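Computed from the coordinates by the stated procedures, all read-outs in this text should not be read as laboratory data. Not measured: the values here are computed from a predicted model. Cβ atoms are built from the backbone, for glycine too; each structure is taken alone.
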Structure I
Amino acid sequence: MSIVTKKGDLGHTSLCGGVTVMKDHAKIEANGAIDELCAHLGTAKSLVKKKVTKQMLETIQRDLFLICSEIAADPRAVGKLKERMGLERIHSLDAFIKDIETKHFIKGGHGFYLPGQDFVSSVLDIARAVARRAERRVVTLKKRRMMKNVHITAYLNRLSDFLYLLVRCHEKGHCKL
């Protein structure tokens, strides 16, 4: 079967469960931002040297796939998903954050940093900014009652915090991640 179905030529696509929506539907917009985030994390994963960082980024990419599947599911199909975003994945991100804060003495701070110290931190900063956009798109879904899982917004919020700290860690030059 070809990837070319021609079904989207008129601007329509299908959610998991068969419901047809326009390609600018809020769920498609949210998943598009998450897909873009996942791609930027893939670039970062290919650039970082430390195996532990590669593993963290891959875990996050897998979590993002999970989020996308839940967002793309027709509301009647969400309950049929084998796995959904839950608190344990947020706790995993919290552990990544605590690791950076304690082992590398990097705190979030309240200032802004100019991106671009090096290529890896620049790619991670792009991922952080896209994570914030994805979070905003998911908040739109929540506000419109198109998504009920509160763990998704919490995960994306925590993810941008993690990426912020990971960038600062890499910019310091002695990051063991």
Structure II
Amino acid sequence: MKNFSVEGWRYSGPAIFLHWAIALLVAVLVGLGWYMLSVEEDPSSAWLFALHVSLGLTAAILIAMRLVWRLRNPPQPAGTGSGWQPKVARATHWLLYSLLVIMPVAGFLGASFSGDGVAFFGLALPQWVQPNDTLKEQFFGVHAVVAWVLVAGVALHVLGALKHLLVDRDAVFWRMWPGRRDGQGR
């Protein structure tokens, strides 16, 4: 069933790179974040938190770059499909973008209000707020909830991609796959 008119159209190299770099970083950050919760009372775990913050800031930079790229280089629509599919795809993409912005912002604000300071791979960033445990806990609470919603959104995104690959057998999946040039996955 080929009801999508995407033959030959692909995302650009920068969009593909940013997509997969962010996907990898988010997977590492979510896994690391959940692991950190089990060792947060261990004094030797401080380096894990520092690594998580640094990777989170890296992800935030890449997410900002991806948003700017996306706004300046909108993708070709995947086609008409059935009435609800394009709407769900658009909503899922914008949900993911929203969560990808909220997640590092909430984490950065939580870390900022913790009083421990924020460092980017050992380089201390200026402290711009006073420690505040209430705000720290609120922002880390948002950070934790967004992590769960983000995982659900990514799962929905992956299921949609796999549907295009395995059920529809159209070129939509291959638009974002690295190294594919023909749009057909051959």
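When FRET efficiency 1/(1 + (r/R0)^6) of positions 53 and 157 (r between Cβ atoms, R0 = 25 Å, to 0.05) is computed across structures I, II, the figure 0.45 traces back to II. Structures I, II were shown, and distance in nm of label points 7 Å out along Cα→Cβ at positions 45 and 165 at 2.1 was computed from I. Quick one: mean count of other Cβ atoms within 10 Å over residues 37-44 came out at 8.6 when computed from one of I, II, so which one is it? The read-out comes from structure II.
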